[in-house]
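A.B. asks: Below you'll find the structures, each written out as structure tokens.
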Structure I
Amino acid sequence: MRVLRSILKDSLHYYEGLQRNLKRRLARLPSGNVKRRRLKGRVYYYLQERRGHRVVHRYLGREKPAELIRAIDERRLLRRELAKVRDALRLITKVRS
């Protein structure tokens, strides 16, 4: 039984550290989505994000913001990973009780 408790404790520390790391990385990445609009035959890009209850559109320009799109995609992947880590932490906490 002692070995199992030790494994659970180590797993808990591992997932807590992973959660902190993911939260830090997420804080550095932009939120929202890049939207493309076509007006009078020209294409414009906007960053769409929620601020409180409002959805705000911020003009980005006519060039496709590839780096911003990559960062937003990375944020989406990290959020999925964070959800998995939270599930693992809930399970470990439940088993330890």
Structure II
Amino acid sequence: MALSNKLKEACLIVLNSFEFSRINTKDFQKILDTLGVHNALIITGEKDKFLSLSARNVPNIKLLSVEGLNVYDLLKFNVLILLNGAIKEIERRLLA
């Protein structure tokens, strides 16, 4: 239900990838600004050290791997950003 609401409200963004070759909070923030996102939950398919460290000091942004996905965070953040690998894992978990 919470995932469906994000889609209905046009608050769901799907990205093929969100990769960094180094830790860089400025570049991470620039990408969010380009997307027009200032309050978001980002779900990754697997843990990414550089992405995680680049995102950790950005206010109102939370990065979770798909294992940590929960309803509270889905409702708390305005925008949901799903990386392509996360979608397949979410489908697998919902169908199980």
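Any read-out appearing in this document is the output of simple, stated calculations on the displayed coordinates, not a laboratory observation. The structure presented is a predicted model; accordingly, all values stated were derived computationally and were not measured.
A.B. asks: Given a value of -12500 for helix-only ellipticity at 222 nm (-39500 (n - 2.57) for each DSSP H run of 4 or more, over all residues; to 500), point me to the structure among I, II it was derived from.
C.D. replies: The value was obtained from structure II.
A.B. asks: Suppose relative contact order in percent (Cα under 8 Å, 6 or more apart) works out to 31; of I, II, which structure was it derived from?
C.D. replies: On the way: I: 31; II: 39.
The structure behind it is I.
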